[in-house]
Each structure stands twice: as C-alpha cells, then as structure tokens.
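Read the figures in this text as sums done on the coordinates, not as results from a lab. Bear in mind that the values here come from a model prediction, so they are computed numbers and not experimental data. Cβ atoms are built from the backbone, for glycine too; each structure is taken alone.
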Structure I
Amino acid sequence: MELAEGTVKAALIVACLYFLLTAYVRRRLPSWFEPLQKRRFALMALLVFAVTALSIGEDVVGHETTPVDTAVLLFVHLHVPPALHGFFGAVTLSGSSAAIVPLAALSTLALLVARRRWEALLVAASVLSAALIIYVVKAAVDRDRPSLWDTDWYWGSSFPSGHTLAVAAFSTALAVCAIRIWPRLHAWPLCISFAWTALVGLSRLVLGVHWPTDVLVAACIGAFLPMLMSVALEFRRA
C-alpha cells in the first residue's frame, strides 16, 4: 500500500512539474516552446528520472532500508536458479569499468572519425559525469551493502550501484546517438539500452551486492545524464 501511494504521489509531482514548466516556457520563453514540445518525451522522462531518484534517494541518505528492499532481494535470491549465476556474473562484468571505459573510448573515437562531434561529446561527457557521480555519492553516502547471504566483496558503499549507473549512462548516450544518426530505428536503441541496464541491475541483485533501491536510483541517474545533456546541446545548437 505504501509503495502504491508513493508511486501515485510521484506521478502527480511529475505531472505538475511538466505542466508548470511548459506553462513557464510558453509565457516567458516563447521561442523555446516549440522545440520543447518536440522533445516532450525526453522532458517527461527527465522529470520521471529526477523525481524517482530524489524521492528514493532521500530515504537512502537517511540510512533507511525498507522492507520492500529486503523482500525483493530475497525473492530474487530464492527464484533465480544457481545455474544462471554464471550468466549473471558475465552480465555484471559488462557493466564494470574494465568494459565500459574501453567501449566508451572506442565509441567516442569512432564517432569523431565519422565526424559526429556532437555525438562523440555526448558519449564522453555522459560516461565521465557518471564516473564522477558514482565516486562522489559512494563517498558521501555510507550505506552498508546487503548481508542476507555470503557474497563477493566490493569497495565502497552500496549506494548507488556503480555498474548500473555506468551502463545506463553509456547505453542511453549510445541510443540517443543511434536515433540521431539513423532515425528509422525509432525507439529500438532505447529498448536495447533499457534491456542492458535492466540485466546489469538484476545481476547486481542476483549477486546480492546491492539493494534494489541502489539499482533503481542508479538507473534513473544514469539515464538522466545523457538525456539532459542531449536536450541542452540541442537547445544550444538551436
């Protein structure tokens, strides 16, 4: 019941913020109104990510681990067969710095060679800002990792999930670039980005090294960064 009330409250906040922001732009910045309307999906997504991250992050900063966190983590542990643990171990490696850093560097270089400077800047800035946020927030928020069963050791606090945040930032940036370069792909790049992020986030739960809220907030922040930069760069060019 508490979860449902929180969801409804967050939805109302997002709707109010969207209405107020569009009304302000229409009245005070009329030249921005049409471009903003064309990007209303991105604007709505940004608001959803921001409100979700802030509302959940507030509880985390207060060192609150909700019963939902524990229940979801135990459910995953009990229902994911041990035979799949090797698969999820490989998935979690795809979100590690050992994978993301070289992939981001190669993607940025390839985009620069293709003379896609806007896209190259978006990928590089998204990954670098994600790395900075992971480091700063982990250092600032001292949240204990789950200890519901024996797990591998990882540095830093549990909040946020660095793997999930990095993958969300990198994959969302790539998805935005792909849609700009090949508009006929429509939303498929974003679907692939969501699937990769979801799998990495789930792998962190399967391994028992993060609470579900660590993963959810990380995914929201990671997707928020490149989308915000994309909209900002678009308005700068306009």
Structure II
Amino acid sequence: MRSYGQFCPVAKAAQVFCERWTALILRDLSAGPCRFNELRRGVPLMSPSVLSRRLKELEMEGVLIRRPAESGGGTVYALTPAGEDFVPLVQALGVWGRRWTRRQLEDGEMDLGLLLFDMEHRVSPEALPPGRSVIQFELADQPPGKRHWWVVNQEGAAEICFKDPGFEVDLYLVTDLATLIYLWRGDVSLERALENGRLEAHGPAVMRKALRPWLGLSGFAHVGSRRPDARIAP
C-alpha cells in the first residue's frame, strides 16, 4: 500500500481508501459478508491475485475481517466498525456519480457480472407469491453462454443461477443487457421499457404485477442527474 508520507488524517485515510479497487470492494461488502468468489463477481477486471492481496492489506488495516461462513463451510469477508465508517464515503461517491457523470454507457461499461451481483443482493423475494418462484431472463444480445439465467426466490432469499435449476419457470423476461442496466439504474422506468418493447414479460398476471416491487433497483436509482448535457437512455 503506497504512502503519502504525511501525518495528516486525510492523507492517512486516503492511503487506505484511495488505493485502486478498494472503494469497489467496500461497496460490495457493504451489502453484507461475501465469499471470495462473490467479491470477484463485483470486480471481474481485477485478477484473483490482486484481489487476494487487497483483502489481506485491508485486513491488516483493520477494515475487514475473515470469519467462518455460517453455512456451507469456507470463509467470508465482512466489514469491521472501521470498515463500516467508510460506507458513507462509498455511498457519497455513488450519489456524485449519478448526479455528475454521463448517463449513456459505453460497451465496455456494461458489466453483466456486476449487474447480477447487485440484483442478487437487492431484489425482494417477499414481493412474490408464497413458496418458490423462478424468474428467467433472456438477454437477446448476449452470446449463448450468457444469454439465459434464472433467479430462484424462496424463503425470503434470492439466488442467481447460471444453469437451469430444473424448476418450473413462473415469469419469463426478455430484454437486452443495456436496457436491463438502464432499468436497474433508474434511467428507464419499468413501464416505459414494457411499453416500447425493450422488455417483454411473459407469465401470470400476479407475477407480472409483482415485478416492480420484486425488482428493487439500484440503491442509487432515486438520484437524479444534475448535468445539463445528461443523456438518458431511450
């Protein structure tokens, strides 16, 4: 970890927080304890060796801890009180990003892995009818290996599946990656996406009606742009 060589508290905090990838790791851990492979989904361009090194450095700084997972064995990473103190800074960065960065995304910014990671933590299974419900997504613009995925909702939890879980599908959603990201970020409303055909929903009325409260959206979807040249997705 690089040092600014200063005693100033701002410099000392920036030495920890401003190291590349740290804010993104803290962003993902703010949703709750994560396993190593879960954290990798949130930073797919970060190599496993760099992630491992950053986690060790943050543990040495007292920002996170490793502890046994409550189920399934293995280890999870979780924020300490010192790490929790960084969360408002992460949230402030997200608010600034929504207000002041451009809205139109480039191809290299459309990260399916990050989208799925965020959705798995933020959708609301309790909004669906009692029992197990399965929602299948088809991203028509993606290669075959990334085109279909499923969300299994049961007992108040949601699990992303990259292979057919073998259960009956209750709701089919067909869209493209850009539309789903814009929808998730709050740039496009669910009603508008359905109306203009960018999103198709096939299933019983009770499931289609529950789609809005189930989807949840990004934690920053409510933040409006303040850029005079903001370009919102069509």
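I, II: which one has helix-only ellipticity at 222 nm (-39500 (n - 2.57) for each DSSP H run of 4 or more, over all residues; to 500), as calculated, at -26500? Answer by label: I. Between structures I, II, the calculation of distance in nm of label points 7 Å out along Cα→Cβ at positions 50 and 130 yields its largest number for II. Consider the structures I, II: one of them gives 33, 23, 15 for semi-axes √(5λ) of the Cα gyration tensor in Å as calculated from the coordinates. Say which. Corresponding structure: II. Each of I, II could give mean count of other Cβ atoms within 10 Å over residues 90-97, but the derived value 17.5 comes from I. Highest-scoring entry among I, II, by distance in nm of label points 7 Å out along Cα→Cβ at positions 58 and 186, is I. If FRET efficiency 1/(1 + (r/R0)^6) of positions 42 and 74 (r between Cβ atoms, R0 = 30 Å, to 0.05) is computed to be 0.25, which of I, II is the source? Answer by label: I.
For which of I, II does relative contact order in percent (Cα under 8 Å, 6 or more apart), calculated from the coordinates, equal 18? This value belongs to structure II.
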